[in-house]
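> Some structures are shown below for you to check.
Read-outs: derived from the displayed coordinates by stated rules, not from any lab. All values derive from a computational prediction rather than experimental measurement. Cβ atoms are built from the backbone, for glycine too; each structure is taken alone.
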Structure I
Amino acid sequence: MIDQLLVTAKQAASAAAQVIRERYDLPRTVRLKGPNDLVTDTDTAAQDAALRTIREAFPDHAVLAEEDPSIRPDEHGVWPIPDGICWIVDPLDGTTNYTNRIPFVCVSVGVTIDQIPVAGVIVDPLRAEMFSAAQGQGAMLNGSSIRVQKPVPLHSAVIGLGWAYTRGLSYHIVDVLSPLARRCRTTRALGAAALGLSYVAVERLQLYFNLGLKPWDVAAAAVILSEAGCEIRQPTGAPWHLGIPMLMAAHPTLLDEAVTRFVSHHSS
């Protein structure tokens, strides 16, 4: 069953990626769907292409997509994930990048079974890169196996981070991240969380940190990271599950060091 889910996830992500490629050099129609949160006609068209592929293959499965979310977070900011099989889709992660013609965007298609991510595909349409993974089957980049082999210490790490749409939270992340940022090699805010998380799986980044993720940002990446030998935890070191917006992702050895630094700083 998971094999079939992965095949369809690849097809759905590829269909959305084709829409993005075809429209990349065309004029954009942009509107605000929330404070500092943009949506374009390409987001909608890419989502339509992905969901059409999914529903043709699995018409009875639940779907959670960014441009038509059927759930909202609870009072603690945690997103409830449906039981059973659920497809979680971000048709264009990095909309602000796309709007400004910054070539760092992706499509993310993840599948959960009883709230656990089991298959995921992330496609960078502008670099022709497909990250994919299924539970127990390893992670791939364009069909070649990927796995983090040599964890680096924090002082050698490049940390990817994401800015939340809420301006106050954006400022907050600077304060929260400071104990790690002062000790790492450098930080990068790339503007597409799913793709940034995937970069940890191929050691382009060594750690990823974010306080404001939504399920469609991380559903696919969670499988890719796990199958590539990485872990996701809350910044405090507490267990993470899909729906929790705050996370750090890295190889377990680096993650242990980062969590220790983080907790030590914020408890002193």
Structure II
Amino acid sequence: LSLMCYVSVGSPADPLIEFMINRGMEVVEEYEPTRYPHATKIFVNGSWVGVHADPKHLVNQVLDTRRKSYVQFEVSLVRDIRDREFKIFSDAGRVMRPVFTVHQEDDYENNITKGQLVLTKDHVNRLAQEQAEPPANPADKFGWDGLIREGAVEYLDAEEEETAMICMTPEDLELYREQKNDEATLTEEEKRAKQEAEKREQEEDRNKRLKTKVNPTTHMYTHCEIHPSMILGICASIIPFPDHNQSPRNTYQSA
């Protein structure tokens, strides 16, 4: 189990089904395959409950309700585009772990660019303020639950993690955004000059930590790790320099 692991306790699925019916989901009993041959099937806890003709819009709406805490944070949403399926899990016993969320759309009104963390300095300052001066009324406490309510932190289970693109650190996320911006604005010559400058800088400082190269095929990150070590469990996280070991050695020590 990973260090920040959480096991779901389960929540009722009926309100979610009602919500989706009100958002245009056609229940499975009334579904006519000839009318919507390419409709996306919707499953709730493994049961086929209906279909929807515009799955992207529905997924965004359900995701928005989870991030605004209208539904339980432990509800898992998995959209399989290839198989045209949208699976929702709200049952007990699923192992989940928290990650930071990343903005997927530009919002010029609030000065938010695509690829930024939802977590802001205001959230961090508020937590630091609470740490220094705890509020007199416990109900006014922001804390970890406040981050979940604000949509800055999200719990993913194993199945939802399969559909997520998770960045290792906020610095890597910033680097990725810069690189995407450079691709759109710089000429080939300017790109080469920048790469040469980075190479020289790396050679000058030989003790500098090597960074993984940004995958050019990555379209956009959806989440970011709270800390890279949070992937590991208690036994694996005490191995010194695990990134210098063969992967089977780490497995033998921590399995």
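> Check the numbers for distance in nm of label points 7 Å out along Cα→Cβ at positions 109 and 133 across I, II and tell me which is largest. Don't jump to the answer; show the numbers that get you there.
Numbers: I: 1.9; II: 3.3.
Once distance in nm of label points 7 Å out along Cα→Cβ at positions 109 and 133 is tallied for I, II, the winner is II.
> Once distance in nm of label points 7 Å out along Cα→Cβ at positions 101 and 157 is calculated for all of I, II, which comes out largest?
Between I, II, the highest calculated value is found for I.
> Once Rg/Rh (Cα atoms, Kirkwood Rh), for residues 117-244 alone is calculated for all of I, II, which comes out largest?
Looking at the calculated values, the largest one is II.
> Same structure, new question: Taking relative contact order in percent (Cα under 8 Å, 6 or more apart) from the coordinates of each of I, II, which one would give 22?
II
> Can you say which of I, II returns 17.3, 54 when Rg and Dmax of the Cα atoms in Å is computed?
Going through each structure in turn, the value belongs to I.
> If you work out distance in nm of label points 7 Å out along Cα→Cβ at positions 93 and 125 for I, II, which one comes out largest?
Between I, II, the highest calculated value is found for II.
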